[in-house]
Structure P
Amino acid sequence: MSSVGVSISCQNVHEKEDPWWGVDKDPFDLTCNSNLVTFWGQNSYGAVNPSDTGNWQKSLSYYCQDDSINAFPIAFVDEYFSTGGLPHIDLSSTCSVSSNGAFSGTNLADCSFLQSDIQLCQSKGKLVTISLGGQHGASSFSGDAQAEQFADTIWNLFLGGTSTTRPFGDVFLDGVDLDIENGSSSYTAFVNRLQTHFAGASKKYYITASPQCPYPDAALSTTLNSASFDAVHIQFYNNYCSLDSYGTDNWNYAIWDYWARYVSPNKNVKLYIGGPAASGAAGSGYVSTTDLQTIVQDTRTNFPAFFGGVMFWDASQAYANGRYDKSTKTMLKSGKVCTSTGQTVTYQKCTAAAWSSGASYVGGSQVKYQGYQWQAKWWTADPPVGTDGTKVWKILFACT
């Protein structure tokens, strides 16, 4: 992710709010195109505004009091093999070894006070997952065997397994997110091992990834192409393909849609447009609510099959920025489609003739090919190649 959390004296922000009880009117549903995922844990606002403590990150339950946010990846497990062979978790001002203590013989903080917060959020139909890695995470493996062993550790510490060193107590989180920006060896083995645990579980677990927008992703491309993910939260910030590149050839959501259709092992994978929740949340990529609405609505119309919603970094930034999350959720609800309820996505009709072998096309020519309408950037006789955005053909929209 783009921002690290502030480490200013760790405060216990487990406030006792008066939450609105009951399941959300709009609970998480993987099949919907209107989900809002928002990272929590790093106090990103506090990292760039250390003196404005009133807007620092609040407790997780604080952000679960309405139905704006559907899922919370907790950020981060930032070191896999720390003291005692167990991971280290960094929750910025909310929980740390120095303020909350560690399990004996380890560097793993005891954040069990968060158990009730997590349970409250889950009772309202929200997902709470654990995110691994982060911008400065020590997140590599020596080989497949170590990756599989670590998957067992994550299962036992955070999910449906058992351990005497569970950081969040007895609550079972809803899955794992991979925000891997440093180190990529053997993540396929890691994901596949988790999937074996999930297969025999009594509840549904999710595996998601949060790659940067350049395709292919530098850290996770091999794993994305070979392991099954439920959703991919694409970070459209801090890169040439950021949200503020929308409308130019640098904007590459179409390539990710092509990946979802033709490369991803899971043909029901969902894609999320990831963005900073405020101008201070990332180095680049922040756009206004109005511009984000245009981007989301256009993208959801042009590429309806795999669109799942929006991801934000992070909750503290969204709330301090005039509830950027709430206005975004309102926009996402307009045009909401959930295939779990029998609704179907609607493709546009292709208006161009099919690409023809042996024909030549000048710049600006449009063709129909592999379920998309394409436009040539310059003269060519070659067929379109969906996952190479540097070549001559550009995807305009998915169509039938």
Structure Q
Amino acid sequence: MKSELQERIRADLEYEAEREGPPPGFPAFPEIPAARYTSEEFHQLELEQIFRKCWLPVARLEELEKPGSFLVWKKVGRPILIVLGKDHVVRAFYNSCRHRGAALTPADRGQCNILRCQYHSWAYDFTGKLIAVPDESDFCGLNKEELPLIGVRCEVYGGTIYINLDNDAPPLLEHLVPMLDEWACMELEKLRVVHRRSTIIACNWKAAVDAFQEVYHINTVHRDSIGYALNHKASAMGLFEGGHSRMVTAYNPWALTTLGMDSPDTPDITGATPLHRQTSTAYLTFPNMITPFRSIFVQQLRFWPRGVNECEMEVVGLGPDWGEGARPEYWDRANPAFDKVLDEDLENLGSIQASMQSNAFPGLRLSYQERRLYWTHEEIDRRIGVERIPEHLRVKPMLDKYIELTGSPEVR
């Protein structure tokens, strides 16, 4: 993160801490229809036009230790086989044999020398090429060259593997471009997994993402934990093209040490800036990944729909490489402290979803502090296409003039 951007964000933090209301001319948001969180029709539009057309973070490269390592990803109704080839290239395929559609592997992850169908033993190499068919002579006119596994777009950035089910989608780096300059200093590809958890939540995926896009709730939800460590009014937000956004919140480092989230023996990530040491800097990578950055760790919070009223929160914590041996013991103290805060964030989501399903709650009323939520909804409508959305479920575009220009501290 460039020094001039850090200084501009510091100035924004000071402004936010002292302001007595929204900036002059900032619009009042229309109500966001609660049915966007409960409509099966809208949910199917999101699956087809967003989750099956956007770049999605699915794994860390370190999960594929050597050629032949594979994992099967099953989050949005399309089982995908991801494998590291002998050429050390990561590739993704539909986990479906070209013979009769059986899965190539029943395991969620593992190591193999060849991709062999579990039904009739058709075999493929790690590039997806069909290389062996038992009793091949009994297939009239079979041409193995015409029957490779069906590939899925797969690219890697910062040690994270992303897939995209849309063959016509722009490259991954084009999708991530608003954040690339800011992330580069952290050398994400050098970080290692220090924590994992997965939680099923009784709410729509958007409600879960919403919980991590504002700090208005800090003094209520986190009053017994990080509420006194963070200043919810001193929060600077940036809205980016593509539905992405950034939120920087000032905190008291001594308070995090008291809570067990930091300690003198916790090393910084190489390249962490002074801003990372003095704030919590969190990004939304559209559509579904919240990424808090601090000087000692980076978290990936990935939210996956499991129907209109349920989702999964997948947490991957990343820290500095410690070399050989076991994970440093300070993570044994820090990870439970992080989990406690996450659990607090999830406490209200089930009741929120129940309210949205009732006739008593027509929609969301958002404040200036919650503008990132509205920006996400605007992008959802852009991705789906307004013409596909029933009129009563649409949101009105309000925030275009507040977009932060990529690679620049200027705002339109």
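Where a number appears in this text, it was derived from the coordinates with a stated rule and is not lab data. Being a predicted model, the structure only gives us computed values, none of them experimental. Cβ atoms are built from the backbone, for glycine too; each structure is taken alone.
Tabulated results
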| quantity | calculated |
| --- | --- |
| Parent structure of the calculated result 37, 23, 19, given that semi-axes √(5λ) of the Cα gyration tensor in Å is the read-out and P, Q the choices | P |
| At a computed 0.9 (distance in nm of label points 7 Å out along Cα→Cβ at positions 215 and 231), which of P, Q | Q |
| Read-out Rg/Rh (Cα atoms, Kirkwood Rh), for residues 111-190 alone, computed value 1.00, structure in P, Q | P |
| Per distance in nm of label points 7 Å out along Cα→Cβ at positions 103 and 303, the highest-valued of structures P, Q | P |
| If Cα Rg over 2.2 N^0.38 Å, for residues 119-350 alone is computed and equals 1.02, the structure in P, Q | P |
| Structure with the greatest value (metric Rg/Rh (Cα atoms, Kirkwood Rh), for residues 279-334 alone, set P, Q) | Q |
| Highest-scoring label, criterion being relative contact order in percent (Cα under 8 Å, 6 or more apart), among P, Q | Q |
